[in-house]
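Since every read-out is calculated from the coordinates, none of them should be taken as a lab result. Note that this is a predicted model, so its numbers are computed, not measured. Cβ atoms are built from the backbone, for glycine too; each structure is taken alone.
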Structure I
Amino acid sequence: MKFLESPDLGDPKEVWVEWLSQLKAMNRRDESVKFAIRRAETVIAELESLSVA
């Protein structure tokens, strides 16, 4: 398992999208990578819903 440092919650959506693309290039069988991908996708979805509101 790897320690992955995510962007800050206050960072813009573009930062999260870039991080997600980097995560997807990693070994997806690693549980920490799977968790980080889910977290990034959740944050991106939340940021998108906030920008629509």
Structure II
Amino acid sequence: MPEYRFTCPNCDACATVDGGVRERLLVVGCPVCAGGVDTPAFVEVSPHGTDRP
């Protein structure tokens, strides 16, 4: 399952979540501020760690 970097557009809380948690956050909102979140709050994280040299 892909991983996503979540950044709340309301309070700037950040976390790395899997696809299941992403779907849940889209329904219930941010776990920190309870603000609504939408798809742009999630950026897919590379599963291969391409950010490493």
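List of remarks:
- Calculated for structures I, II, distance in nm of label points 7 Å out along Cα→Cβ at positions 3 and 35 is largest in II.
- Computing helix-only ellipticity at 222 nm (-39500 (n - 2.57) for each DSSP H run of 4 or more, over all residues; to 500) across structures I, II gives -5500 for structure II.
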